[in-house]
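Scrolling down, you'll hit the structures one after another.
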Structure 1
Amino acid sequence: MKRRDFIALVGAAMTWPGVARPQKRLYRILWVSTASQPDPFLDGFREGLRARGYVEGTNVVFELHYAPGNPAALREVVSQVRSGNIDLVVSSGPATRAMKAVTDVPVLFALSGDPVELGLVKSFGQPGGNFTGSTFLSLELAGKRVELLKDTFPKLRTLAVLSNTDHPGEQSEWHTTQRAAQALGLDPAYFPFFGGQELDNALTLAGDAPADAMIVFPDPVTMVNRTRLAQFALTHRLPSMFGWSEYCEAGGLLSYGANQRATYFALATYADRILRGENPADLPVERPTRFELAVNLKTAKALGVEDAISSILFRANMVIE
């Protein structure tokens, strides 16, 4: 999302009908993330809370816990939640798995995978417990990414697909991608890996395959390794498609998906409703409805595909030069 668009979104939120000042008490929100400090999505959530009338230090305080690659630290956080005076937990990304042990405090999540498969909620429409939030998983997007690649590169025949099988919802995303590719006359070459420890082997196999382009499913593992994946595609002369603009900013050619910062901004609305007394069991899991196409012109030039990319530039929401 462009800076001016995000500022406009914040401004619009301040004028929403029904936006009222929260009650005059101090709410305690525990923010848990496996990202390295600072978590870029925390700012989006804070902006959303400010738009709902919350002022840090006056009626809300944050306790921030970062545990990149440290399961023991996450277990310690769960113990703190159970013994502490916490009104709401907000878990970012893969930290949500550890928060499953929290049963007596509302938990909001922003997740790239399937919260039903992960066992967080009973269904999208009726979560049924103390968890709710947003998921970036959209099977419609999986097919759309294949279509965008084919539109941009009509001669595309073999598509390398890299995905983390430890990601909830991965198989649904793979089967959707497979069907979309075959419907367009493409041969999808599947290179699965289980977590970051198997990524090296998947890249070796993909590098030996006669692929014409590469698509990578968005999830925490590929997000952490986005620069490496973008460089791999460039080294092997593969036009690449990713799920979020952060991959494009790291050197990927194309991305199509939701704006993560905007999703965290919107998540603050659920935080406000829960702090006012609504039950997370009754708040449907949300999915983004607005998506952005990002194009990296520098990568296009390095691959020698500027002419092909020019056919979709008019549709791009973000152009990286």
Structure 2
Amino acid sequence: MSADDSSIFINDAMNRVLKYKQITFEDAERLLSTNDMITLSTCANNITRTFNGDTVDVETLINAKSGRCPEDCSFCAQSSFYDTGINKYPLLPKGVILEQAQKAKETGSTSFCLVCAYKSPPERDFEQICETINEIKKNVMMDVNVSLGFMTHERARRLKSLGVKRYNHNLETSETYFSQICKTHDFADRVKTAKIVKEEGLELCCGGIIGMGESPRQRLELAFSIKSLQPDEVPVNILISRKGTPFENLAPLDPMEAIKTIAVWRFIMPKTILKIAGGREVHLKDKERIALKAGANGIITGGYLTTGGNSANKDITMIREIGLQAQ
């Protein structure tokens, strides 16, 4: 396909999306194979601005319980199967989490996500988490999101009653690649929790990790699987190969491939918050600005589960410098 033909196709796909029509999997493959990054980025940005305005969702998270997870996910430094040298600790005290939530609000974040490395929290820990959420809602008054592993209907209802806005449960990778990253549970288990979350009225945050050895086609399979769950937010993580994990020697994904993936995911999911998350500072570096003008409209700031990140002030300054607004 010539450059002119590629540009025409990309613009045609954008116009269909803007008219509330869906692109097909074959359309997405053509978009992902293009070398015309300027047109692709511009069109993805037009879709973002049309459906989501000029705001960027800024979220801070806390790793409230670190390590000793009984799952064997090959990308994860917190798995009990691997010796990765991370700082492991039980559920943090309520006061520590409350203090971090207050700090997140003061530095400009509009939401705070409480993340814990569990397959599913034991009852005692779940009760403490619920008490902590209640304190944050009462004293800090900001949106609270959580990520606690697999979920039941009863627990999802409890979280909803406490005012939790959004529950994170990523699919991680495509169904056809999932067995290459995890043996202790399967893709259907992850889909089940995502559906429970939606059914109980919580907003769903559901994304994945790219750069784990999957094919470009499998990145699209993941996007269409996520889309079928109708998520409110989709974090796109880029693998940071952690020493001690089975993926420690994987070559890093080319940053422009990551940005191209984000742009095409915007065509697939035009209205969702598409958030550049773990790995963005390591892999994108100065190209983060490009990603925020090529489909992304959200960031995680202040660090991740076992790696550091940009300060909120630095990120919010970057957002303003490219003519967007932090929300």
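A few comments on the model shown:
- Highest-scoring label, criterion being relative contact order in percent (Cα under 8 Å, 6 or more apart), among 1, 2: 2
- Each of 1, 2 could give mean count of other Cβ atoms within 10 Å over residues 247-254, but the derived value 13.9 comes from 2.
- Answer label among 1, 2 for the case where Cα Rg over 2.2 N^0.38 Å, for residues 151-278 alone, calculated from the coordinates, equals 1.07: 2
- Structure from which 0.35 was derived, FRET efficiency 1/(1 + (r/R0)^6) of positions 159 and 271 (r between Cβ atoms, R0 = 35 Å, to 0.05), options 1, 2: 1
- Comparison of 1, 2 - label where Rg/Rh (Cα atoms, Kirkwood Rh) is highest: 1
Laboratory data are not the source of any read-out in this text; all were calculated from the coordinates shown. Note that this is a predicted model, so its numbers are computed, not measured. Cβ atoms are built from the backbone, for glycine too; each structure is taken alone.
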